[in-house]
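Multiple structures follow.
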Structure I
Amino acid sequence: MIKLVDVNKSFSGNQVLKDINLHVKKGDIVGIVGHSGAGKSTLLRCLNALETYDSGSVTIMGNELKELSEKEVKTMRKRLGMIFQNFNLLNRKNVFDNIALPLEVWNFDKAYIEKKVTNLVKLVGLEDKIHSMPKDLSGGQKQRVGIARALALDPEILLCDEATSALDPNTTKSILELIKKINEELNITVVLVTHQMEVVKEICNRVALMEKGEIKGEGTVEELFLKPDKDLQKLLGENEVLPESGVNIKIFFPKEYSQQCIITSIARELDIDFSIVWGKLEKFRDNVLGSLVINTNEQYKENICKFLDSKSIIWEVIENDD
């Protein structure tokens with residue numbers, strides 16, 4: 001659906017995108033996450049040709065953007081919906097008219113518009129607000145209108161630019177549930193830009209972490225958040241403080257295992273002593289996964305690692321920094 005190869009972009013000599021490579025498959029919910037100024041929104045705007053790029057390749061649904069005429073870009077944008085942090089609703093138009101706007105621009109007939117908007121209002125749960133003005137809506141309701149408007153032209157891809165950052169936690173959760181529902185029921189691919197790590201963990205199946213215009217890591221959400229390298233730990237603000245003596249073994253347990261089951265099995269079957277020195281549980285979409293670090297005597301290292309291998313449990317020995 002989306003493929004970026006060695007994409008670079010600069011503003012007034014300041015490079016904001018550096019050799020960006022990213023592949024988004026149909027049906028994915030991909031999060032692009034990073035701190036403010038990382039280049040996330042610029043990258044997103046390159047996907048719908050709101051920003052040009054200096055070099056590299058951006059292919060959307062089989063079309064290289066640089067090769068498209070202005071008319072072809074306009075047609076391509078029909079297949080891309082976009083929602084914004086600040087909703088971007090027209091204050092003088094009611095909910096119905098805001099959602100209908102893209103359809104009117106493309107000259108759909110009134111009967112089609114009436115039916116389409118009615119269905120979209122139902123999809124986003126605003127049937128009782130269809131004639132309300134934006135000033136009478138909450139932030140979450142305004143974003144639902146924005147989502148409905150983004151879906152008006154039946155897009156194949158939905159681009160979300162900090163769509164939940166202006167919302168409270170409960171409203172954020174409901175909006176994320178709606179986006180997930182749209183992805184599953186309409187088979188729409190979603191690219192979601194955010195600085196909120198919890199948003200990515202809640203609905204994304206893949207994630208790209210950006211810092212200073214570069215993608216520092218890319219993969220499944222579970223891979224990156226449960227097993228981050230040193231650069232990603234810094235970006236995520238994590239710092240494992242571990243004992244300098246003995247050997248530290250990090251164990252990753254999937255949903256099929258419980259933390260308690262793994263630990264008691266090691267203690268019971270190997271009859272060795274160890275300490276749990278670090279651990280965390282993370283919720284990813286519908287799964288709860290986790291990791292922990294045990295510290296033990298060097299002489300037990302081989303037996304523990306063999307035991308974990310026999311149970312097909314992922315592990316790694318964490319070397320102490322010099």
Structure II
Amino acid sequence: MFFPTLSLEDPRTGEPRSEGTANYAVRYEDIAQDGRVRLEAIPQGVGFSAWRKLLRDTPLPELAKRAHIAAIPSRFFIQTFGGPVSVRNHLEATSRYQLARAERDGEVTRLLLNFHTDIWGIAERTYDPQPQHKGERIHVGRIFSEQVWTRPFAAAGERRVLRLPAGLGVPEVPEEVYPWRDPAEVVELPEGARWLEERESPDPQTLHFGLVHTDSNQHVNSLVYPRVIEEAALRRLATLGRDFALLGSELELAFARPCFAGRSYRVWLRLFELTVEGNMRVGACARVLAEPDSGKPHCLARLLF
């Protein structure tokens with residue numbers, strides 16, 4: 001599936017992009033029984049290496065504070081691979097960032113702050129037997145995190161940011177152009193895949209979001225959705241009589257509008273299968289819609305097991 005790239009060099013200077021590296025502990029539930037890292041553990045590395053380390057010595061935190069703006073996730077591309085890793089060891093995250101703009105017909109439509117983060121671990125199992133490559137540093141995942149600068153608490157119609165504040169050493173309009181993709185593309189059938197179902201249909205389980213699902217941005221946290229989507233896909237696989245002892249390994253999430261505590265939602269999805277390097281794999285395209293259905297998705301996803 002599609003995964004964006006970020007050049008190693010800053011095109012403005014020709015110098016290598018700044019990097020931030022941080023170790024972070026995994027929760028016991030972040031590692032599956034076969035030693036692979038779960039999808040939802042990968043974005044945690046962005047917080048430690050990018051937000052807390054990489055950006056700390058840049059003008060961006062002060063810029064956001066002065067201008068009352070925030071970079072809110074608009075899309076995640078997550079991949080996991082390799083292993084096994086043990087819950088006894090930390091993961092290592094290394095991030096690079098990009099300030100960019102999106103355009104349509106030559107007009108600026110969005111300003112973005114993007115991160116590319118690689119996740120590394122140490123080959124080991126929590127319990128014996130140990131792998132032959134025990135102790136090796138291995139690449140276990142990566143994420144491209146796309147964030148749009150916005151005024152999250154402004155009135156409707158006043159939230160879009162098309163120019164950054166001057167005087168802080170950051171271009172008011174970033175020079176790099178980011179190829180913005182329509183969120184609806186996420187639920188299109190991947191190239192070479194075939195649908196396993198005639199049409200998209202609703203998951204039987206209603207999502208009732210409470211405060212436990214929210215964060216300081218006053219809406220449902222972006223890391224809630226990977227679990228929601230994967231569990232809905234597993235239920236659908238079981239309904240179709242297919243093997244569901246699976247683990248998601250690739251996920252693209254596009255956030256169209258936030259979900260809120262005290263409201264109900266439902267996942268609509270459709271399964272597909274795809275041959276990757278000679279192996280048949282199953283996946284799902286999914287949308288999170290409000291209950292009752294307004295016709296406007298809040299989140300769109302493409303998951304591959």
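When helix-only ellipticity at 222 nm (-39500 (n - 2.57) for each DSSP H run of 4 or more, over all residues; to 500) is computed for each of I, II, which one produces -10500? For helix-only ellipticity at 222 nm (-39500 (n - 2.57) for each DSSP H run of 4 or more, over all residues; to 500), the value -10500 is produced by structure I.
Out of I, II, which structure matches 4.2 when distance in nm of label points 7 Å out along Cα→Cβ at positions 208 and 272 is calculated? Answer by label: I. Distance in nm of label points 7 Å out along Cα→Cβ at positions 120 and 184 was computed and gave 2.3; which structure, I, II, did it come from? Label of the source structure: I.
In terms of Kirkwood radius over Cα pairs in Å, the structure with the greatest value among I, II is I.
Each reported figure results from applying straightforward, stated rules to the coordinates on display, with no laboratory input. Everything numeric here is computed off the predicted structure, so don't read it as measured data. Cβ atoms are built from the backbone, for glycine too; each structure is taken alone.
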